[in-house]
1. On mean count of other Cβ atoms within 10 Å over residues 67-74, which of the structures labelled I, II is highest?
2. Given that semi-axes √(5λ) of the Cα gyration tensor in Å, derived from a single structure, equals 33, 19, 16, which label among I, II identifies that structure?
3. Using helix-only ellipticity at 222 nm (-39500 (n - 2.57) for each DSSP H run of 4 or more, over all residues; to 500) as the calculated read-out, with -11500 as its value, let me know the right label among I, II.
4. With relative contact order in percent (Cα under 8 Å, 6 or more apart) derived from the coordinates and found to be 25, which of I, II does the value describe?
Structure I
Amino acid sequence: MASHTLQIQTPDGAFAAYVAAPAQTPAPAIVVIQEIFGVNQVMRDICDDLAAQGYLAVCPDLFWRIEPGVDITDQSEAEWKKAFELMNAFDVDQGVRDLRAVIETVRGHEACSGKVGAVGYCLGGLLAFLTATRTDADASVSYYGVGIEQRTAEAERLANPLLMHIAENDQFVPKAAQELILGALKNHPQIQIHTYPGRDHAFARKGGEHYDAADAEAANARTAAFFQTHLR
């Protein structure tokens, strides 16, 4: 596995993406969509793990229009404050357009086999849902996406498979929001939804306050099987 930085070109300028490449290429690619903490060690580790599984993993710096190079953690009050400030300043629709540029760039990269998936966490979980509905990503996975209940109508546009992981005790996605999501999406032919009883937001973030090893392993195994089916 080798890592490097890829520049993504847009009409407004270029931004960076962390890339972890597998031992053998060309390979299917997975765009890893950040949480509110930027392209930090957690995101780079996810990319490295995906590369070890044989994927070309790419994590773009989606906060580049606000502040390029954000790399913070969930370990201090000051970092949480900054993370929420960045999230509140972030333009979700523009972020999806930037993700479309990432997918187009990666799909045409010599190390990519042509198939491109996406996986996102937290803010990235919402963006993964919107990537599934607004781009040609071949398969997408959303971990505990925040705000999806306001956008469920977009599932009408969904052409490719989507896997969703929902934490039943998610402090940022209350029960009423979960009911709206499940009611609107659970019977969609392209969507699989798994819920995790007793789990809070970010239960799959290693080192996080609500990390649960067993359910993180279960969710990640489902994700691996999903990508194996739809990207290979």
Structure II
Amino acid sequence: MRELKIPEIKDIEKNILKISTELFLKQGYDKTTIRQIAEASGIGRGHLYYYFRKKEDILIHIFKQILDKIYDEVIENSDDKMEVLLSYALIQSVYTYTLVFNEYLLRIYLEGSNVEIIRRESQNILIDLCKKKSETSKYNISNKDIRFSVIVGYAGEWELLKRYYHDEKDFDIDSIVKTIVSTRLLLLNIVDVKEVSEIVDKAMKEAKEYEYKDIMNKLHYFEF
């Protein structure tokens, strides 16, 4: 058996991610099986396991790519001098709006967050992103507070978005975004309620100016 070259490996991995995402969007994460992913990708299950050991690993990778794309989108459209807390609030706002503006993407997020390992790894991705942003902050943000901010914020986000998805009354998206982002900022323990409110209002105002169709198009083509 010939040894696969690095470019070939990357092409196969990209195709697996593309096919997996399409299946997750079409029929949901829960109803998609490893067998279906392998068959649709044109490879055997044993070959698939060379790239991803479990279905959860595929979704974790997809979540990371979505967050990276949103992060890049915010950075690309932001002033280089944007304060770190506003940047953090804006990224979270854009991320949440992106989820709710696509019913299928929101379903993947909700189903995936039911799985503990996916939930934990998604939180770790957000924690790493927050730590990266905090390095340029004028504030002394502790790693402990970053973890609390992300973990508690993620739990609240998932619960609120689940209720929104099931059309429960009084769960409008703007209130959800404001609650989620405010909670995350307050748990960093570096600014007071008044300043948090001002930052969140500004972040939400800027987030509403984004062209979400363009963001969704970038995600739709699954350019991993």
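The numbers here are math on the coordinates, done by the rules we state, and not lab data. Since the model is a prediction, treat every value here as computed from it, not as a measurement. Cβ atoms are built from the backbone, for glycine too; each structure is taken alone.
1. Once mean count of other Cβ atoms within 10 Å over residues 67-74 is worked out for each structure, II has the highest.
2. II
3. Label of the source structure: I.
4. Details: I: 16; II: 25.
Considering all the candidates, the number was obtained from II.
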